[in-house]
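Just so it is clear, none of the values below were taken in a lab; they were calculated from the coordinates. Keep in mind that this is a model prediction, so the values were computed, not measured. Cβ atoms are built from the backbone, for glycine too; each structure is taken alone.
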Structure 1
Amino acid sequence: MENYLEPTPWDKRNFHVETYELTEHTEAALHQTNEVEGHFTLKVDPFDNTELLKKYGFYYVDTLTEPVCKKENLQVFSREGISLSQDFDHDEIIQIAEEAFSTGRFHRDFNIPSFMADRRYMNWVGDLIEKDLIVALNYEGKLAGFFAHEDDKILLLGMNKEYRSKGLAKAFTSHCVEEQFKQGYDELRTSISPSNVASLNLFISLGFRLKSTIDVYHKLNGSLPVGV
């Protein structure tokens, strides 16, 4: 029998159950989620018929848009006092990650406790630090946030709560993106939930344009361990 379930060990370590992403959403693939206990992710085109998804217990959690920017369209903004650095305190970056991403799809999943969703981001950022994919954002010599990237993708932008709504993110991000382009890419892309209006507006202001969208559904077959 064909296997439609792709294990996601980076999620399993946070939720302490088997976790998978489906490779397709045929009825055979959806039926397979009834035969295995665990948490499942499924990404589908927004115009696809979702009748079978509901039949097999999947529920909507988020929509992801893909903004892209061509090198020649990037708008760079300046701000006195800002600087970028790859020398930073790892624990401070992790602390920002713990509370900066409360609108993620796992935070919106009613089956996932908030502390587990927080831990997922913290562990992910820890992995990115180990891979040297984090740039620290400093303002007047103090850590204000971080920017995470890999190849032609922008992965995360996290701002310390003390430095939000101060007009810093636009200048920080534009300079990070400019440096990323210098690695030889002609186009960069990221992924943002439309519910994160501030982030979406930020990237649009830098010259990014929306290219595509995808809907994300989850399913929990069984239960998560209590008190982990």
Structure 2
Amino acid sequence: MLTRTLCAATLYTATLYTAILGCLFWALSAPVFALAFSPAVMLGWEPKSFAGDTEYRLVLDPQLQQQVIRASSRAAASGLFYEQRIDLDATPWLSWRWRVEQFPTVANERDKAGDDFSVRVYVVVRDGWTRLSSKAISYVWAQQAEVGQAWENPFAGDKAMMWALRNRQDGDGWVNEKRNIKADLRRLFGKDFRYLEAVAIMSDADNSKSSAIGYYTSLVFTRD
């Protein structure tokens, strides 16, 4: 009787161990269908300065009751960059929330002197073997452009396309965004890209020598 019990216990333990190993192997080998970056994680991304430093810090938003990133620029332009490959075949959709508290003072946001935005979300791909072959979409909360309009960046030309997802008429509250990055890249650059090389946020007011304030929540990549 004791021998039979021990054998049963051994068999149960072996089966359980095999099941655990199987689940662990599946978890490690299964494709990733979601990739989320919280505001705290984003604050640790690599800062890149183009003209002074935009201030990025965590604040508690009273409406959302969660931490968000507050970006404040005084005639400055710097962003936070995550430079790792992201597989768009697995996670083509990008979602986030953002809002604008203060717009920079610009006469024409399509000119170099007016290329300032309270909030931007960048996605970057490589269309060749060097960094010079990079292309980007800069999703922006515009002031003058109509929602849905796209135009060439005044500094980088057609290598960096601007896309107005919102404008002044959307007010100053939180707005949800969800974009199929793979489809947007195909639309603007006429070809399919499998991998993102970087994603970034930036708030800037350097060209207009003014001030801008914006907010961001988590950036989340998903399969659908």
Structure 3
Amino acid sequence: MDNLNIGRHISGQFNEDLENVINHVMHMGGLVEKQLSDSLKAVYENDKELAQKVLASDYKINNLEVSIDDECTRIIAKRQPAAGDLRLIMAVIKTIADLERIGDEAEKIAQVALESFDSKQQDLLMNLDNLGRAVLQLLQQTLDAFTRMDVDAAIELHKADKNIDRNYDALMRQLMTYMMEDPRSIPSVMSVIWSARAIERIGDRCQNVCEYIIYFVKGKVVRHTSPDDM
């Protein structure tokens, strides 16, 4: 609890409730991280069996979101938290919603592994994997920042999403050119496009989590705020 900048409470049970919530969030984050990692691996290695496992296990993330949300609702009703404690609960509720949506995006990526690509299109999948690995690292670092409620790291990671956006735009231009040069590739390339879009959205979700960290620690809502002002 100390690393979350939360004071100890008179009620030991309240402390335990808050600790349990954070632990459950990190468990959910670990599952989401694995979902994304497995999805990217399934695409890169054309592993249809692994892709099916990703699709079949999404319910675990959904169940955790519901469970943690219920836990937060119970804490609000029973403890009536104020100030930092309430901000923590609100940050958790918002974070698990974004984590659940990252799980959904990982499903979309895994769907690409169920399709067939010829040897000429493997370069497209490699570039998709490069973008995916960059976003996976961003997710890992964001979850680490959440664990420590590290504002400085959150701000830097929020800015790092710009690099993801630039790489995404470059990949989209490449995919568009590929389709124009070979119209027969359009169905396959469209699948890659949807997957790339899912990866880019995961970067946006990581940005959201960084904003929740800042909100909890500083009590400031920084949505729609420029990086410099942030």
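Summary of computed values
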| quantity | calculated |
| --- | --- |
| Structure (1, 2, 3) behind the derived value -6000 of helix-only ellipticity at 222 nm (-39500 (n - 2.57) for each DSSP H run of 4 or more, over all residues; to 500) | 2 |
| Given 1.04 for Rg/Rh (Cα atoms, Kirkwood Rh), calculated: source structure among 1, 2, 3 | 3 |
| Test item: Rg/Rh (Cα atoms, Kirkwood Rh), for residues 92-139 alone calculated as 1.10, pick one of 1, 2, 3 | 3 |
| Structures 1, 2, 3, by FRET efficiency 1/(1 + (r/R0)^6) of positions 124 and 148 (r between Cβ atoms, R0 = 25 Å, to 0.05): label with the highest value | 1 |
